[in-house]
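Some structures are shown below for you to check.
Since every read-out is calculated from the coordinates, none of them should be taken as a lab result. Bear in mind that the values here come from a model prediction, so they are computed numbers and not experimental data. Cβ atoms are built from the backbone, for glycine too; each structure is taken alone.
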Structure 1
Amino acid sequence: MAQARAFRDARDWAQFHTPKNLAAAIAIEAAELQERFLWKTDAEVDSQMQAGAKRDATIEEIADVLLYALLLADRLDVDIGKAIRNKLAANERKYPVALAKGRANKYTELREP
């Protein structure tokens, strides 16, 4: 995070990194990431993710999404580790292994077998 802050601060960009703008940046970068896979089959995606320029470009899009998310968390003083642990705990409750294993249903659609 320190390196991301230093990059931002050297350019005096903190003034633009409002929660609204960072959230928009995350959505835009996520759309750019999604575009890398648009209209491709799973096999084409697997091939694209082998070594090469397409893989590198996809990795850059992932990094963009993560950087903006980290900058937003930093701006809002969110403890990322704690937030992730809390979210995983909530998901454990919503998606118990006995009901969710091997299924893609939303938690509201999970039922006892």
Structure 2
Amino acid sequence: MRVAFSARCPRCGEGRLYDGFLTVAESCSACGLSLAGHDTGDGPAFFIMLPLCIIVAVLVLLTDNAFRPPLWVHMTLWPLVILIAVMFTLRPVKAAMITLQYRHRDVEYIDKFGQ
């Protein structure tokens, strides 16, 4: 998981996993592992948004109950909290899912035979 959270190649731990913010590189620059078949789909977003929505909903209720801020404060504060939380967690969670795919699934076989 150390390799996943540092966004490095799941095989060698040296090459970069991403070309952009969330764009997976075609291959590892250090060992040449093809990363093209590693697609996580909507998995990382689901695993982030499910607990995040519950946590934010509880925080909204606690904040509203304790401080009674005006509605505009809620409409400004909570989307920013969600955006910042997603931006910090999406990249490592996607890297962890790619690492788990590499460890537990033969992507090269799937690329060759489409199964």
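Observations
- Computed over structures 1, 2, volume of the Cα convex hull per residue in Å³, for residues 49-96 alone reaches its largest value in 1.
- Identity of the structure behind 11.1 (criterion: mean count of other Cβ atoms within 10 Å over residues 41-48, calculated), options 1, 2: 1
- Label whose coordinates, when Cα extents along the principal axes in Å is calculated, return 57, 37, 21 (choices 1, 2): 1
- For 4.6 (distance in nm of label points 7 Å out along Cα→Cβ at positions 33 and 65, calculated) the corresponding structure among 1, 2: 2
- At a computed 2.1 (distance in nm of label points 7 Å out along Cα→Cβ at positions 9 and 105), which of 1, 2: 2
- Structure with the greatest value (metric relative contact order in percent (Cα under 8 Å, 6 or more apart), set 1, 2): 2
- Source structure of the calculated read-out (FRET efficiency 1/(1 + (r/R0)^6) of positions 57 and 81 (r between Cβ atoms, R0 = 30 Å, to 0.05), 1.00) within 1, 2: 2.
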